[in-house]
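K.L.:
What follows is a group of structures, each given as structure tokens.
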Structure 1
Amino acid sequence: MADRVVPEEFFRERYGVSAHALERVLGSALARRADDGDLYFEFRTAEALSLEDGQVKKANKDVSQGVGVRVVAGEKTGYAYTDDVTLTTLTEAARTAGHIASGSGDVQAVAIRSTRPERELYALPASPLDTPLAAKIALLEAVDRAARAFDPRIKNVFASLAMEQKLVMVATADGRLVSDVQPLARLNVTCIAEDVTGRQQGTYGGGGRQPFGFLTESDRHLGFARAAARQAVLNLDAVDAPAGEMTVVLGPGWPGILLHEAIGHGLEGDFNRKGTSAFANLLGERVASELCTVIDDGTIANRRGSLNVDDEGTPTQRTVLIERGILRGYLQDRLNARLMGVAPTGNGRRESFASAPMPRMTNTFMLAGDSTPEEILRSVDRGLFAVSFGGGQVDITSGKFVFSASEAYLVEGGKATRPVKGATLIGNGPDVLTRIGMVGHDLRLDEGIGTCGKNGQSVPVGVGLPTVRIDGLTIGGTRA
């Protein structure tokens, strides 16, 4: 790629961190009894623009930099970080992390060797940040016009554009030096519709590890605007959601967020090592319908949740979590993999240099089945068809969840009929997996808007799902 940034050269020139300096710092960090450790360098440039009431009212640019030093002894992690990156502060952070982790010992020399990622999942011709400001403002204004033109009942439009480019470099205790350039772009649109019946909203968006031009390619940004407007107007005509237990059909794509929250977190290594997950100690056992195969894959090109290497320098991979209903594995970072006696899966992720890594999802989805979406709907006499979701909550220990549907329809006599509002899906993640009765052939990944929170850290993720039928799920609504 022309003028492509080489992170090792960038960090060496900016901070003077030669291979010899890294060896000294790691040696200082590992001077006390330690099983693992790393240095994580980060330089992040981000821009955000937002539109409201037809005007771009905010435009921010932020630059952050720093390094985190981690030392691991047994189950204990010592972590220190600094945004003043000098050899002196690095050495002090290394000593602090080592003291936190425990024990005493001799200084250990760590020979550093530079390696390149095995793949290039998002080698862009230019950073998303390189596009002129005028073009970004024009995109938001075009989104506003398209949404308002969709229907006169659209009274306001909120649109946000977020872009970043992050340079990372990881020096590991086993002597590897791995780096990556990580772009990210996202457009979100929310529309407010009003008439005599009330006020409703609709939301849509997308992005990924893509150039700015991806958002305007084939008028993708205008499609997002119209989709958000359509959902808002649709909900004006929606009837109150029924309450009670019924068959639920989940649409493809973004409804995979239910899979992510209600099931995915329970398959992360730390929860299972500590025995706090509903899936703990169930490897090799049936935990779902035989129609269910669940995958986490960080290697899909240009996807929001994809990475060439995770935040510990481990290559990402395609991990089978559940295969035809049988639990096959967990998502692992280095610490939990070592303690559980398995290999890391490339799922060690952190929000920034100020955060220690932990097991996190990348792109999590269920594989397609054999049924058509039409066959699945025809099999339901009375139920709910949930096409999109808003917020939700889940208890990792029990697997219990509550999700609100932002777009849903009644299913009557095998057909999706009237739109409904106020529907919430209430259930238990592990139990829901056993209730899946049909799986469609229409697997779709989300458009690229997902952000996952865990222990106060947020990271970009992807989700996906084919159309699925869940036999017996509690719906919270306002109509009996």
Structure 2
Amino acid sequence: METTVPETVAAIDLGSNSFHLILARATDDGFNVIDREREMVRLAEGLDEHRCLSEAVQQRALECLQRFGQIVRQLPEGAVRVVGTNTLRSAHNSHVFLQQAAEALGHPVEVVSGVEEARLLYLGVAQSLASEGEQRLVVDIGGGSTELIIGRGFQPRMLDSLYMGCVSFSRQFFLDGKITRKRIKRAELAALSELETVETRYRRRGWETAIGASGSIRAIGKIVSQMNDSHSGIEARDLDTLVDLAVDAGHIDNLKLKGLSKERLPVFMGGLVVLKAVFGALGMEHMKTADGALREGLLYDLLGRIHHEDVRERSVDALVQRYDVDTEQAARVETTAMDFFRQVSKDWQLNRSDFRDLLVWAANLHEIGIAIAHNQYHKHGAYVLMNADLPGFSRQEQHELGLLVRGHRRKFPLSEFDLQDRERRSELLRLCVLLRLAVVLHRGRRTEALPVIDLSVNDKKINLRFPTDWLERHALTTADLEQEAEFLKGVGYILKPGSI
């Protein structure tokens, strides 16, 4: 089936410091930017000691997203990607906010892992630079996290996300605005402690060019260029000079640096200290700055999906290989699950492409837990899928994929399905029913094809019709279906196997 490429696409980055929107016109070889919006929401400022977002910062964020919504609401499904990063990963009460954010924008919001954030960031940076084949270190200091990536060309090779950012460190060490050498030292030691777990690996891997990609690093680069036009980029000695100037100022309000904007000022010290620690831990002397960032990476990733170059497919293939999945059995289950999906997708309102993708991936991965232990392998597989770093997947997608694998055999884990909102719970249950039926029918792992099977549904009533006498000639399958009917009763579904 041919996919219609939307004329206009958009990406929205819900960062811990700033919210960014980029609107672009899709082209044959990428996109042309037609509009950009940025607002300093400082989402991380709203996190209290219990890791909950305050009502005030949520309201501030939603007001921004309502303005963004005026730009993207009319774009078609699949033309917009919205991702949340560190603060939304860590906030305990983010669920309600994410629903409200989706309503404000008219498009779903994904929360991505730190490693996925780093991958998207690298993609955006790599696309913005001329490729000379060199190995690069890319550093992005966000509001709540710092991403480190080593890659070559468009391929990242090492990805890490550390819990330190310009907002979080400014709040932790410079909340009242006072700047002293002692405070800077404490903040730098905290950053070095975060970097301790990765510095040896990064030094060993090495790089030829270091690139800074965040607002914090670009702001420092701008200040440095105003101070000294004898060199480009940022050097280690420039950071020492900025620290000295900050200590001399004594308070953030007294810090007058050409090129430092008023909106950047409150989080400047946190970003400066984190960058100084990165330079120190990794033994860096020089860093260039780049314009590409997470939102550009999002757009390239979105266009890849539209043109059937979805990195999620590669992640699924990698899991299949890593866990030595029986690919012939997986293919049998996928074929039957998709046949059932086509027959009932309209009646069960499962017409969206993401439902199809989720079911295909679950069919291919439902047995990965066997590599860990055959006993309770559906639980082992679900744990892997929910907790692994899977390039291309959001945390919600991983959780839902894991939930389908968890529920594909034996009793339904109703308590886990009940954690979803009402509509999503119903959709996921229906997908899980289709997967379960496909697995049951291929339990014998026979190579011969199944006969034509007619599946029809009426809400929670499921009619499964086989050719005349087929069930009588396959007593084990009949017994398996009878047992499955009992399991389905537990979630209110009625399965009626019979003859056509």
Structure 3
Amino acid sequence: MAGSDHTLLPIPERLATPVPTVGTMAHLQPHPATAKQMVALGFPGQRVDDWPEKGIAKLGELLKKYRSLQVFLDVCVKCGACADKCHYYLGTGDVHNMPVQRAELMRRVYRRYFTLAGRLLPGVVRASAFDEATLQQWITYFHQCSQCRRCSVFCPFGIDTAEISMAAREILNTIGVGQKYSIEVIGKVHEVGNNLGIPQLPLRHTLAFLEAELLDDTGYTVRLPLDEVGADVLLVVPSAEFFSEPHLQSLVGYAKVFHQAGISFTLSSVATEAGNFGLFIGSYEHKQKMAQRIADQARALRVKRVVVGECGHAWRVAYNFWNTLVGPFDFLDPRHPVPQHICELTYDLWQRGGLILDREANARYIVTLHDSCNVARASRMGDRPGGQFAIPRALIRAVCARFVEMDPATTHDKTFCCGAGGGTLTDELMELRVKGALPRIVALHAVMQRDKVNFMATLCAICKGQFTAVLPRYGIPMETVGGVHQLVSNAIRLGTNAGVV
């Protein structure tokens, strides 16, 4: 495709709405999960013989279980307010990547089997059978949705296309047509405890290596403890932070924050992972199972609070669902929110004098912020309205002398997705990822040209992984992106702490 290692993609000065085309991305399908992977998660190992009936029955079950799903399918008036709001449509021009048209793939099946008009006059109301052609469209286009919810911000009826996409994926899994990437990741969490499948011994070696590097770099013994009973905090992070740059620098930043503030913490080899891919496939069971691992470890390690690292969908699941899935957390210290975002903790410590931050340490950077979708549109931090926007920006300004906002039409709750959320951060969907990143690339390029921005901070491991892979396709160095706590790590002055907990 254009934008390979040998070809740089052009960056338009302004983002233009493409002329709709049909089937531009129809060739792109996710790799199917293996029978072993599907069965391990409780799904059929192959497409079931009576898959149309099973799929329709599952849709009926979901309509009864989630009243919102039926409302979202019923109330759309095809006004088109969402049509040009999807980064995938803007990048690909494929009409089925308009949120309204993607959701229509399910609406047609819903009308055919669950409405009187659809049963009697299917051609008149554009109702469709759940047949092979429809199934192939579902497999293609419901995996070309990052569930970012930008379309819902602009929908006058508040229709959440992400919920429709999750329901479709749950139906696909139920009939034995699962996506390898999401299923494989969930399986690794169940088996090992993290998305990358990092066993306990390599994890210990990685943490010991980072501790040694921190001692060499700072002269201080900054610990990254694992499975320590009785610590103040259980820290749960995305597993990418044990594995690669720029993720590692965020983990180092967390450790420095806890060290400077005098707060003991521990990581868990059993509940290593903050991310929860159960959200992406619409599975309550797997979402709960992954969250339960964290709650159980909080009890077993006898911590006082639980802190979540920089991961967008991890924070959404923790903030919105943990208490329902695996609560109550009445065994934790009631003085602290459950859960707590690492940015919220760092911000509170800084406000109370528990951290000394040196802005000159980041003098080489002119920084902008990419608001990650699930942080921006699906959660907040503590009891502060808009805290998910204010707190990261306050931290960046505390550690950097120069901060620049991107176009207001692409920030806060209107932020564009990185192009790889919702289970699309996989190589077979790289063409989609590159094209889907275009709206954010255009906004970033504008502030790079105008304000000489050279660093884009973000609060999500998926965003970091996506941008480090995609930015070079547009001629932007991968080092341009990193975490907020990467900047905090650079700026924090280690030494005598204030003992503020």
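K.L.:
Kindly point out which one of 1, 2, 3 the value 73, 56, 33 was derived from, the read-out being Cα extents along the principal axes in Å. Please report the intermediate quantities before stating the final value.
P.N.:
Working: 1: 73, 56, 33; 2: 89, 45, 45; 3: 76, 52, 41.
Checking each candidate, the match is 1.
K.L.:
Compare Kirkwood radius over Cα pairs in Å, for residues 238-349 alone across structures 1, 2, 3 and report the one with the greatest value. Each step should come with its number before you reach the end.
P.N.:
Details: 1: 15.5; 2: 20.0; 3: 14.5.
Of structures 1, 2, 3, the maximum of Kirkwood radius over Cα pairs in Å, for residues 238-349 alone occurs in 2.
K.L.:
1, 2, 3: which one has distance in nm of label points 7 Å out along Cα→Cβ at positions 94 and 446, as calculated, at 4.0? Before the final figure, lay out each step's value.
P.N.:
Numbers: 1: 4.0; 2: 4.8; 3: 2.7.
The read-out was computed on structure 1.
K.L.:
Okay, next question. Taking relative contact order in percent (Cα under 8 Å, 6 or more apart) for each of 1, 2, 3, which is largest?
P.N.:
Values: 1: 16; 2: 12; 3: 19.
Biggest value here belongs to 3.
K.L.:
Okay, moving on. Just checking, which of 1, 2, 3 has the largest value of distance in nm of label points 7 Å out along Cα→Cβ at positions 246 and 342? Walk me through the intermediate numbers first.
P.N.:
Details: 1: 3.9; 2: 6.1; 3: 1.4.
The maximum falls on structure 2.
Laboratory data are not the source of any read-out in this text; all were calculated from the coordinates shown. Just so it is clear, the structure is predicted and the values come from calculations on it, not from any experiment. Cβ atoms are built from the backbone, for glycine too; each structure is taken alone.
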